[in-house]
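Chemist: Quick heads-up: structures coming right below.
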Structure I
Amino acid sequence: MKIQRFSKIGFIMAAAGSAVGLGNIWKFPYMTGEYGGGAFVLVYLITIAFIGFSVMVAEMLIGALGRADTVTSFERLAPPGKKWWKYAGFMGFNGVIIMTFYSVVIGWILYYLFTIVTSGLPETTEEAKRAFNTLVGDQIAAQIFFHTVSVIIVGYIVYRGIKAGIERINLILMPALMVILFGLLLYAMTLDGFREALAFMFEPKWEKLNSEALIRAVGHSFFTLSLGMGAILTYAASLPKDASITQTAFIVTFMDTLIALVAGLVIFSFLFQFGAEPGQGPGLVFISLPTILHNFGTLGVIFALLFFLALAFAGVTSAISLVEPVVQYLIDRFHFTRGKAVLLISFIYWLVGIGALLSYTNSWGKVMSVGGKPLFDILEYTTDSILLPLGGFLISVFVGYLLPKSQLFAQIGREMGERAYRVWYFSVRYIAPLALLFMMLNLMGVIEL
C-alpha cells in the first residue's frame, strides 16, 4: 500500500507533536526541581545537542530512505547478508508498550479537566494529595472510563490516516498548545515569582548535579524527542522528497526544547509566587500546581483549565505517534486495513492499560504486581531504561556503521555542510551509542557512575 505523504509544515507539526509530550510539560519541570535547576538544564541542553539531535537525524534518515514501516525500512537498507537487521525495526512496538500506561496518564489529565470544571480547585496541598491518591487508589471506574476515552480519541485520529487524521490534528493542536503555553508565560512574566523562576532554571547549582542527575538528563533528552520507538522513523517515511532532513530535525528539536523550558518557567513562576517548594517530584503538576493556582481565584481556575488542556493536547499528539508505527507495520507486512489494525492495537493497549491502572489501586494492587512492583512501574521502567535506549543504540549503530558513508553524505552532507556533517557523523558513531549503552547498563544496575 502506498504511504501518503505529509506536507512540509504538516510533517514538522506531526514530528513536533510526537516529540512534545507529557515529558516536556509534566516530567521536565519536576526533574529540574529535583536536580538543582540550572545545572540540570545545562546538561540536558548539551545532551539534546549531541545525542538527541544526532539520533533524530539518524532515525529520520532510515525512514526517508526506507519509505516503509520500521521493520521493512531496516530490511531494505541493510547490506546483503545482514537482513537480520530487520528485527531492529521491532522497536516500533515500544510505542504500544508505552501506550499501556501513557493512555492511563492521559486519562488522569482528562479527569482533572472534568473535575476542575465541576468542582474547582483544591484549597490545600493535603486536599490535593488526598484527591489524587483517591483517584489512583480507589476510583477504578473513573480511571477506566477516562482511559477508554483516551484510547477512543487516539484510535479515531490514527484511523483517519496521515493526511486527514495525524497531519490535520497536529496542525490544530500544536499551534493551540503553543498559544496556551506562551499565553501563560506572558502572564507569568508579570509575577514577582518569574524572576525567581529564571534564576532557578538558569543559574546552575553544581552541588546538586550528582551522577543520577547526569543519567536522568541523558535519558530524558532522548525520551522527550520520541526516539528509539519508531515514531519519527515512521513519520519520516512520509516525509516530502524535497524536504531537508537536518533542517526539519533542528526545528523539531528546537520546538521540543523551547516548550519544555517555557513549561518550566510557567510552573516555577506560579510556585515561587506563593513560596512553594520547586523540588516536589512527580506530584508537582497533579498536586502542587492545582493548590497554588487556587490562590489566583477565578483566574486560577482558568489557568488550570488551560494548563491541563495543554497537557491533554501534548499527550494526544504524542500518543498518535506511538500507535502509528505498529499500525503501519500491520498494513505493510500483513495487509491489514487501517481500521482493523487500529482496532487490534487499541484493544491490546487498552486491556493491558487496565491492568496497569489497577496495579496502583488499593483493592487490586497486589494482584497486578510482580515481585511487589506495580505493573504500571514495570512497563514504564522497561521502556524508559531498556527498550528506548536500545532502540536509539541500534539506530546509531545501523546508520553509523552499516549505511555507506557516500549515501549518508549525499543525503544530508550538503544540507549540513562538511564541518557540521563531520561532527554529526562522529556523534552518531561514538558519542550517542556509547552514552546510550552506558545509560542502559547504569539503569539496569550493571555499572555505576
Structure II
Amino acid sequence: MGNTISRRDFSKMLFSGIAGSSLFLSGVPLMASAPKARVVIIGGGFGGATAARYLKKLDPAISVTIVEPKTVFHTCPMSNWVLGGLKSMQDIAHTYNVLRQRYGVQIVHDTATVIDPVKKTVKLKGGRSLAYDRLVMSPGVDFIWDAVEGYSRQAGETSMPYAWEAGAQTQLLRKQLLALKDGENVIICAPKNSFRCPAAPYERASLIAYYLKNFKPKSKVIILDDKEVFTKQDLFMLGWDRLYPGRVEWRSGSTGGKVERVDPAKMIVSTEFGDEKGGVINVIPPQRAGRIAVDAGLADASGWCPVNPANFESTLHAGIHVIGDAALAGTMPKSGTAANTQGKALAAELVASFGGKDNGDHNLGSLCYSLLAPGYAISVSGGYSQSAEGIKDIPNTIHLTSMEATTDELSGEAKQSLHWYKGITEDTWG
C-alpha cells in the first residue's frame, strides 16, 4: 500500500481539520436572542459529540442539543486495554461538561423514542418533545440478539457478556477474567461483517492473552469466527506467534469457527465441528444501526442507514443526517476516527446550509491502532473522498503497518496510539 503520509501526520490532519479556521472562537457566549437554527443530535459518542462541538465553534448562533442517556461516556477504544489490566475504567471515561459549559451545547440525558420527520420533532422517553430544523443521528449500533440460538440479551448481561459497548459490560467481562480458573479457556465469538470496529475482537484476544500469560498460564484464547478473513490478519497472527505461541487459536467459519448455538447455563459453544466449553465466553452479536434509527425508518434491508455521500443526509428521510457506526458511508470502516471526522465534515456542511461560511476543509479518515501487548501495536489508516459517486478511499493515504516492522517501530506505534486517544477524545468532548 502507499506510504506517502506518516500516521502521526495523518492523525494531526484528522484532529486539526476545520479547527484551523478563523471562524473558531476561544469561548462561546450563551445566545441572548432566537437561534439561527435548531439542531438536535441523537447520540453523544465520537460522531454526535464532535458534530455538536464543531457546530458551536463554527457558528455559536445555532442551537445545538445532544440527546444522550449516559452522563459519563466510556469509550470502546481502549476498553480492551482495561480487560488486559493496562488501563482503568476512569481512563476511558468522559463527561459532557466542556461541551455544556464552554461551548453552550445543551445536553439532555434521556432516550429518544419517536422521530417525526414531517413535524420535525423528537419525542423522549421522559416525556419531552424537541423540535428541530435539522436532526443528526449518531446512535451507534444495535445488537441482533437472536442471531445465535440460545443467546439473548439476558445472557449477554449475565453469563456471556458481549462487551461491545464500554462501561458495565467491560467491568463484567474483566471480573470474569479475574475469576477464571487457570486452565480454563476464554472463547471469543466474533461476528460477521459489518460491525463496530473490525479489528477490536482480535485486539481483545491479544490483550486477554497477555493477561492469561501473566496470571493464568495454563489457559488460552479461542476465537470462533463467522468470517474467513479479518482485518490486519497477517499482522495479528505474526504477533500472536511472537508473543503468545499456542495461547491464541483462531478458527475461520469453514474450519469450525461458525457458531451454531450456545448454552449459557453450561458455558458451551456448539459448532458443526463439536462443542467447546469455556470458563469465560465473550459472544459479540451481529449488529445493525442503533434501534432508534431502525424504528425511524432510516435503515434499509442491510440494517444500516444509506446516506447522501456529500452531506450524510438520509436518502430515506430528508432533513435527517446519519453519521458514525449507523451510516452506510462507502468504504469507511465503523471506527471512532471515522465518526469523529464525519462529525466535523457534517458540522461544516450544516453551517453552510444555514447561511454560514463553508471553509471547504472536510477531511474524512480512519485511523485504527491495535495493541497486542505493551510496547507492541499495529495500525491501519486511510483518507476518504466525498463525491456524487460515493465515499471512497484516497489511495495515497492508505497505510498498514509493515510485516517487517522493527521492535522500535512497533513500540513507536504503541506510543502513538496513546497520543491518538488523547487527541481524539479532546477533539470530541473537549
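Every read-out reported here was derived from the displayed coordinates using simple, explicitly stated rules and does not represent laboratory data. Given the structure is predicted, the values throughout are model-derived calculations rather than measurements. Cβ atoms are built from the backbone, for glycine too; each structure is taken alone.
Chemist: Name the one structure among I, II that Rg and Dmax of the Cα atoms in Å, for residues 157-284 alone of 18.0, 52 was derived from.
Modeler: So the calculation was done on I.
Chemist: Kindly point out which one of I, II the value 21.5 was derived from, the read-out being mean count of other Cβ atoms within 10 Å over residues 213-220.
Modeler: Corresponding structure: I.
Chemist: Moving on. The value -8500 for helix-only ellipticity at 222 nm (-39500 (n - 2.57) for each DSSP H run of 4 or more, over all residues; to 500) was derived from one model only; which of I, II is it?
Modeler: Derived from the structure labelled II.
Chemist: Determine which structure produced the value 34, 25, 21 for semi-axes √(5λ) of the Cα gyration tensor in Å, calculated from the coordinates; the candidates are I, II.
Modeler: I
Chemist: Here's another thing I want to ask about it. If we compute mean count of other Cβ atoms within 10 Å over residues 85-92 for structures I, II, which one ends up with the highest value?
Modeler: I
Chemist: Between structures I, II, where is FRET efficiency 1/(1 + (r/R0)^6) of positions 173 and 309 (r between Cβ atoms, R0 = 25 Å, to 0.05) highest?
Modeler: Checked I, II; max of FRET efficiency 1/(1 + (r/R0)^6) of positions 173 and 309 (r between Cβ atoms, R0 = 25 Å, to 0.05) sits with I.
Chemist: Give the label, chosen from I, II, of the structure having the highest value of relative contact order in percent (Cα under 8 Å, 6 or more apart).
Modeler: I
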